[in-house]
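A.B. asks: What follows is a set of structures for review.
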Structure 1
Amino acid sequence: MCGRVALFSPPSRLARLLVATLGAGIDPDQEPSWNVGPQQRLVAASRRDGERVLEPYRWGLVPSWAKDPSIANRLFNARAETIAEKPSFRAAFAKRPCAIPIDGFYEWDHRPGNHRQPHYFTRRDAQPIVLAGLYERWSSGDTVVATCTVITTTPNADLDGIHDRMPVVLELEDVETWLDVASYGPDERALLLRPARRSTLTHYGVGPAVGSIRHDGPSLIEPLESPPLF
């Protein structure tokens with residue numbers, strides 16, 4: 001599962017990273033957040049008329065056929081193993097992939113016997129993380145809502161056994177293959193939905209405040225102090 005991320009880099013930096021233009025809905029002065037959860041705003045790049053465009057999306061996919069947008073509450077992640085067949089995701093996988101840049105993500109330790117310790121994950125090279133995602137545009141009357149989901153896969157060694165899922169991390173050289181559905185078929189694109197290379201990510205424990213979406217600010221990603229030695 002990937003259900004909480006940090007997104008504090010300005011859109012201009014993320015657009016440069018992904019060689020994308022800023023879409024009309026992007027606020028260049030978008031407020032940074034260190035605690036973004038489902039139903040809140042992410043940004044993502046997709047291909048439009050041969051170019052990449054960075055646009056805002058609400059996190060939690062609403063398929064175009066959905067009658068009730070509340071379905072997004074359980075579609076903020078998509079399992080890589082089933083997106084080509086699952087009705088909620090297969091059309092978006094075939095036609096509407098996106099690349100979701102974030103600064104980091106949180107995961108809680110689920111190992112037996114451990115308390116729910118949150119960890120903050122970033123790229124070891126200090127660059128933003130680019131996640132594989134899918135997007136949809138759902139409409140009802142005059143209302144159009146752009147939504148997205150983050151694709152997850154089995155974890156690599158970087159998660160240190162903390163969780164049994166991790167988001168799919170795209171390397172910059174793979175973004176074009178993921179986004180260009182006209183040039184790359186589903187089998188070729190599906191090969192990208194794998195665990196990240198070992199040592200791509202690093203992590204450390206953070207305080208429990210991130211567990212509530214009401215809390216925000218850079219203090220959320222401060223490392224826990226080491227316990228005293230006796």
Structure 2
Amino acid sequence: MKLVSSEKLKYENNRDYIYRVLKDSIIKCYLEPGQIISETQLHQYFDVSRSPLREAISVLANERLINVTPQKHTRIVNIDADCIIQSNIIRALCEQEAFSLICNKENNDDLVEDLEALLAEAERISIDSRDDGWIYKSDIDNRFHAKIFEYVGYRVMWELLRDSNVQYNRFLYLYIDLRESEVNFINDHREIIENIKHKDFDKLVKRKAKSNLLVASYLNKLKQLKPEYFEKHK
């Protein structure tokens with residue numbers, strides 16, 4: 001069983017620390033969809049009493065990330081493709097509103113500078129040969145879009161999207177792990193920056209519509225490659 005390596009933060013109690021590490025491990029697919037996890041192994045790993053561990057698992061079960069079958073097993077919930085498609089539509093509508101405000105600003109140089117710095121970081125990672133480089137690019141993608149929302153004062157909106165978008169984030173880590181998405185990741189984000197520079201709202205909206213189609217395409221590919229990762233709807 002592989003978990004994200006992370007030190008306990010000063011303000012965290014045991015339950016919050018366990019919750020954060022397990023959720024991060026699920027989103028980043030260290031714990032794979034459908035994987036059975038052992039509470040005994042988790043208890044040994046975190047070296048705490050069973051009470052905070054069970055409390056953390058209960059919260060994750062309420063968030064539909066873990067499925068607990070009493071006296072049988074604890075399993076990582078599969079990815080819901082329908083949820084991803086619908087949440088991506090909501091995110092696109094919110095981002096369209098943010099782009100509208102950006103394109104009506106007199107000067108967006110600060111935003112462009114921040115976004116270009118993030119893209120340069122992603123390009124450096126692309127050159128790097130480390131196996132987990134895609135994980136860092138996924139983090140950069142989230143930071144990239146967070147910058148856009150925060151720039152127009154929509155920090156709360158981004159937090160709501162982020163918190164309700166767990167299934168999409170799980171997909172995102174798998175999506176960027178596909179080798180053929182490497183070039184698309186850089187080019188897609190470069191196109192966003194160029195359109196922001198030129199305040200081209202129509203192109204920003206069209207690019208997002210194209211992105212939605214790509215999400216559906218990569219979802220279908222992932223479902224073919226890893227059908228066991230996805231929920232089967234009747």
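Readers should treat all values here as calculations from the given coordinates under stated rules, not as data from a laboratory. All figures in this text were calculated on a predicted structure; none of them were measured in a lab. Cβ atoms are built from the backbone, for glycine too; each structure is taken alone.
A.B. asks: Going by relative contact order in percent (Cα under 8 Å, 6 or more apart), which of structures 1, 2 comes out largest?
C.D. replies: On the way: 1: 21; 2: 25.
Largest one: structure 2.
A.B. asks: Same structure, new question: From 1, 2, which structure was P(r) over Cα pairs in 5 Å bins from 0, in percent, for residues 31-94 alone = 4, 16, 20, 22, 14, 8, 8, 6, 2 calculated on?
C.D. replies: Working: 1: 4, 15, 20, 24, 22, 12, 4, 0; 2: 4, 16, 20, 22, 14, 8, 8, 6, 2.
Here the read-out was taken from 2.
A.B. asks: Given a value of 0.85 for FRET efficiency 1/(1 + (r/R0)^6) of positions 143 and 215 (r between Cβ atoms, R0 = 25 Å, to 0.05), calculated from one of 1, 2, which structure does it belong to?
C.D. replies: 2
A.B. asks: A value of 38 was derived for percent of Cα pairs over 25 Å apart; which structure in 1, 2 was it taken from? Each step should come with its number before you reach the end.
C.D. replies: Details: 1: 38; 2: 47.
Of the structures listed, the value fits 1.
A.B. asks: Turning to a different aspect of this structure: Of the structures labelled 1, 2, one was used to calculate distance in nm of label points 7 Å out along Cα→Cβ at positions 87 and 119, giving 3.7. Name it. Show your work: numbers first, answer last.
C.D. replies: On the way: 1: 3.7; 2: 2.7.
Going through each structure in turn, the value belongs to 1.
A.B. asks: With helix-only ellipticity at 222 nm (-39500 (n - 2.57) for each DSSP H run of 4 or more, over all residues; to 500) derived from the coordinates and found to be -22500, which of 1, 2 does the value describe? List each step's numbers first, then the result.
C.D. replies: On the way: 1: -2000; 2: -22500.
Clearly, the read-out refers to 2.
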